[in-house]
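Below: a set of structures, written as structure tokens.
Computed from the coordinates by the stated procedures, all read-outs in this text should not be read as laboratory data. Bear in mind the structure is a predicted one, so any value in this text is a computation, not a measurement. Cβ atoms are built from the backbone, for glycine too; each structure is taken alone.
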Structure 1
Amino acid sequence: MAGRGGHIWGMEFRGAKLALFLGGELLVIRRDQKPDIPWPGRWDLPGGGREGAESPEACVLRETREEVGLVLAASDLVWARSYRQSNGTVCFFAAEMPGALAGQIRFGDEGQGWRLMTAEAYGRDPLAIPHFVTRVGHYLSERGG
């Protein structure tokens, strides 16, 4: 799926995000309402910036643990793709886990809260981050659903 040593398909990356489906619903996090962050108050996905020389998988798994308290394994990641942006390459993953895992969520100290919603509802929500709507769509179309 991804390369080792901080590279994904031969490219450096700066961060990673996860489309985490719990029982078929997408886990989303409401970003803080701070004017100095990108997309304040919008529905985000678990993930964030790379620390040190961590791999893309380690980055997204650490961020998921920090933000929502869920400990996933690299083997839980069922899809990966890299995206080039103006500020560097980012990695995007998907995982599908049982809905009961939602009972283990322990919200971290970033954001205003979390919820589960269908991918379709996320795509229609005016507070969804547009490029993540597109990326979730890429995963769903390749998955066949």
Structure 2
Amino acid sequence: MKTPFRIQRLGPGDKEKACMVAEIHKSLRPSREYMAEFLANPRNYLIVAYVGEEPTGFILGYELQRVDRRNPMMFLYEIGTSENHRRKGIGRALVSELDRICRERKFMKMYVFTDEANVAAMGLYQATGGKRSLPDNVLFGWRYD
């Protein structure tokens, strides 16, 4: 039997909920003020899955504007579910909700980076309609902290 859960995009009034998600899923304690600022930006997407009042999963996406067209892109930055709630459809539901928002708002595309060795992520993205772009993509990063 599947565990019933609900999906909610957090907004400016949900700073306490967002802080709880950060603490449970990222072991972080951001300030309430920062979370209010983060959630007030309509281009930040923090969508949470709840079982009862427990945040059991989240997806974080960023809307990116383009210089060559009006349709934005969605960068699916991160997704996570509580270990005891994996393989119950929560991750799939979170990706599907972000996909629904992108389609509804006429985004150009949504994309995500992952490692080929991350079998769970590869399976999730393929199962929710994601297509591998190129076999030789390489991600470069610059760190400033």
Structure 3
Amino acid sequence: ADFGLRPVMTLSASLALVKHVPGGHGVSYGHHYVTAGATTLGLVPVGYADGVPRHASGTGPVLVGGKWRTVAGRVAMDQFVVQLGGGEPGPRSEALLFGPGDRGEPTAEDWARAAGTIAYEIVTRIGTRVPRVYVNKEQGG
């Protein structure tokens, strides 16, 4: 039965650092990801201690600067790196990990596919270190 429900949870963070790197640059633990050419990388200050699944290392989708980007390298305890390509997004740009999908952002389902799990696990594992902001529709949210 369709109860008219839709996802409302959104997980986002601001890029803590944006760095231009040359080709052949190893990223994150073990350098399992190496840049193919000169590119721009962004540091997103959330990691597996916050509930971002390590199994999405190298595959997790993130919306930054209006474009879908991909986790580059391994998800670390407190952060992960995202491949930005060109240099348009800067520090403090929003990195939108998942949301309802109505702004073109990845959803919990997209992260579940990237991590080989289910969407319920993605949304329930977000830990207490992540601040919650409750938005009431009557307040214009």
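Kindly point out which one of 1, 2, 3 the value 36, 26, 26 was derived from, the read-out being Cα extents along the principal axes in Å, for residues 65-120 alone. Please report the intermediate quantities before stating the final value.
Working: 1: 36, 26, 26; 2: 42, 25, 13; 3: 33, 28, 17.
Clearly, the read-out refers to 1.
Given a value of 0.3 for distance in nm of label points 7 Å out along Cα→Cβ at positions 57 and 81, point me to the structure among 1, 2, 3 it was derived from. If you can, show how the numbers build up before the last one.
Working: 1: 2.0; 2: 0.3; 3: 1.3.
Computed on structure 2.
The value -2500 for helix-only ellipticity at 222 nm (-39500 (n - 2.57) for each DSSP H run of 4 or more, over all residues; to 500) was derived from one model only; which of 1, 2, 3 is it?
Values: 1: -7000; 2: -9500; 3: -2500.
Among 1, 2, 3, the structure yielding -2500 for helix-only ellipticity at 222 nm (-39500 (n - 2.57) for each DSSP H run of 4 or more, over all residues; to 500) is 3.
Give the label, chosen from 1, 2, 3, of the structure having the highest value of relative contact order in percent (Cα under 8 Å, 6 or more apart). Spell out each step's value before the answer.
On the way: 1: 31; 2: 18; 3: 26.
Largest calculated value belongs to 1.
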